[in-house]
Structure 1
Amino acid sequence: MRIRERRLRIRRRDEVPRGQARMNPKAMEYLGIRDRVEIVVGGKKRLVFRVLGLDSVPENEVWCNADELREQGIADNTIAAVRAPLATTGVRA
């Protein structure tokens, strides 16, 4: 099985609820993402969010809750690997 992932910009947005992310539907399609997205920052921090497709989100960005990213120490405009989750055990939802 080939793992499909891309490096996308992670943006802080106050309007996104905690535990959720917003992505462009085209990006979700070519990454094989259905209902959850895994974001890996620097190969160390791994976060999993429920995802919702939104046409207003640029194709090269993922929008997440600003407070949640701040708590995790992730700055606005950070570049991270984005993919469909590899496993559902042992990850934060």
Structure 2
Amino acid sequence: MRQTAARQGARGTRDETDTRLRAILRDVLGLKPAQVEAFEADTGLFGALPELDSMAVAGLLTEMEDRLEIVIDDDEVDGELLETYGNLLTFARAKRGQ
């Protein structure tokens, strides 16, 4: 119960970038909404989610550019960026100037 309350509190404080990024991951990878809602900063992405393979990375980055109104340069993409949800969110926020 305690953990559930903490997660609900975290959901209530999500910023626009977090909300949009979760929607992008859900839509591009075909993940269930509950799975994406449960993502924490240390949730593994590339290598941990079978849906996020090398072919899906291009689609994910393209959708991030479109929906977050950012430009992602090739040299900004590395294994660390896609390692965890927290890394990806931090990157997206920085690109949006947050």
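Look at relative contact order in percent (Cα under 8 Å, 6 or more apart) for each of 1, 2: the largest one is in 1. Each of 1, 2 could give P(r) over Cα pairs in 5 Å bins from 0, in percent, but the derived value 3, 15, 29, 29, 18, 5, 1, 0 comes from 1.
Which of 1, 2 yields 0.5 for distance in nm of label points 7 Å out along Cα→Cβ at positions 25 and 49, as computed? Mind showing how you got there, number by number?
On the way: 1: 1.9; 2: 0.5.
This value belongs to structure 2.
For the read-out helix-only ellipticity at 222 nm (-39500 (n - 2.57) for each DSSP H run of 4 or more, over all residues; to 500), a value of -17500 was computed from one structure; give its label from 1, 2.
Values: 1: -4000; 2: -17500.
The read-out comes from structure 2.
Values in this text are rule-based calculations from the coordinates and carry no lab data. Since we're looking at a predicted model, the values are computed, not measured. Cβ atoms are built from the backbone, for glycine too; each structure is taken alone.
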